[in-house]
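Values quoted throughout were computed directly from the atomic coordinates according to the rules given, and no laboratory measurement underlies them. Here the structure is a predicted model, which means the values were calculated and not measured. Cβ atoms are built from the backbone, for glycine too; each structure is taken alone.
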Structure P
């Protein structure tokens with residue numbers, strides 16, 4: 001026997017067994033028909049032990065689909081409500097409904113997981129967008145900083161070029177003056193040497 005019994009399927013099978021007995025009693029006009037099936041016969045037919053049989057029967061007792069008997073046998077018999085449940089396949093439908101609920105639960109869990117992944121992806125996308133904006137602002141800031149440095153350097157270079165031109169002019173003036181002074185000195189020396197020679 002398995003650890004996990006499908007009790008609803010066993011309940012349906014038990015109702016079927018009792019249904020045969022129920023039909024026999026209703027067909028028979030004589031007193032030969034015995035009402036009910038013994039617990040031992042049911043255990044054997046369903047291939048379950050007595051404890052599991054009691055678990056199977058408990059819900060049927062509560063719903064008044066079977067009743068206890070000790071008249072001809074010590075066991076249970078089917079009631080008209082039990083016959084109706086068998087015809088409607090109540091316990092097989094419960095099993096189908098349980099499977100459908102399980103599928104719905106799995107789908108709901110799957111949707112929750114999908115939503116969680118979607119939210120996680122949204123957070124990641126948002127984080128990437130924020131980091132991109134930060135990098136863009138840094139880039140703009142650096143470009144502006146670089147532009148201001150470039151302008152400042154350009155101004156400094158222009159000032160240096162102006163100073164360099166001024167220095168060249170000054171240097172040319174100094175060179176001219178030096179040349180003039182040297183010519184003047186040469187003239188004076190010449191004159192002085194002429195004067196000395198005379």
Structure Q
């Protein structure tokens with residue numbers, strides 16, 4: 001459940017449709033994004049808004065059209081790319097994270113809470129609903145502050161699931177969702 005604030009930070013459906021139409025004329029953006037966009041662009045602002053000391057920068061523009069960052073619960077300074085990441089999760093049992101996706105194509109943000117756990121000898125990642133704990137409340141508030149400070153808008157899950165007619169992406173194929181187009185082409189751990 002998302003905390004409601006007096007300033008609505010969700011994009012209107014028409015605004016998202018307009019952004020998709022304007023940007024969809026250019027399909028292959030991976031070269032431009034990889035070559036000319038600083039993958040660390042949002043790190044300092046996220047550190048400030050979320051009052052944390054570590055941001056795991058997962059940005060990779062090969063099939064993504066967004067900056068991807070993760071914040072670990074409890075201030076854990078650990079990256080999913082670290083050699084001891086799996087060992088940490090095995091020993092601790094789980095690791096909760098907030099994933100923040102900032103579109104490189106339009107002023108939109110998506111955020112999801114995820115949990116890594118170790119089950120039956122496998123490291124597993126799953127999207128989870130925000131819990132009632134203080135960390136979830138702080139992260140929820142911080143994402144709204146991040147959007148407000150940077151003139152970014154959130155997109156509702158329903159809008160993210162909408163197919164875009166008349167378009168095809170390399171990994172997703174025909175009729176990708178708004179999420180696939182603005183954030184990540186391909187399979188996601190989220191229902192988009």
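Comparing P, Q, where is distance in nm of label points 7 Å out along Cα→Cβ at positions 11 and 147 highest?
Comparing P, Q, the top value of distance in nm of label points 7 Å out along Cα→Cβ at positions 11 and 147 belongs to P.
So FRET efficiency 1/(1 + (r/R0)^6) of positions 123 and 179 (r between Cβ atoms, R0 = 41 Å, to 0.05), computed for just one structure, reads 0.00; which one of P, Q is that?
Matching structure: P.
Consider the structures P, Q: one of them gives -0.50 for log10 I(q)/I(0) by the Debye sum over Cα atoms at q = 0.18 Å⁻¹, for residues 35-82 alone as calculated from the coordinates. Say which.
P
By the measure Kirkwood radius over Cα pairs in Å, tell me the structure among P, Q with the highest figure.
P
Tell me which of P, Q gives 16.5 when you compute mean count of other Cβ atoms within 10 Å over residues 43-50.
That value comes from structure Q.
To test your reading of the models, identify which of P, Q gives 13.0 for mean count of other Cβ atoms within 10 Å over residues 67-74 when calculated.
Computing mean count of other Cβ atoms within 10 Å over residues 67-74 on every structure in P, Q gives 13.0 only for P.
From P, Q, which structure was relative contact order in percent (Cα under 8 Å, 6 or more apart) = 22 calculated on?
Derived from the structure labelled Q.
Quick check on the output: -9000 is helix-only ellipticity at 222 nm (-39500 (n - 2.57) for each DSSP H run of 4 or more, over all residues; to 500), derived from one of P, Q. Which one produced it?
Of the options listed, only Q reproduces it.
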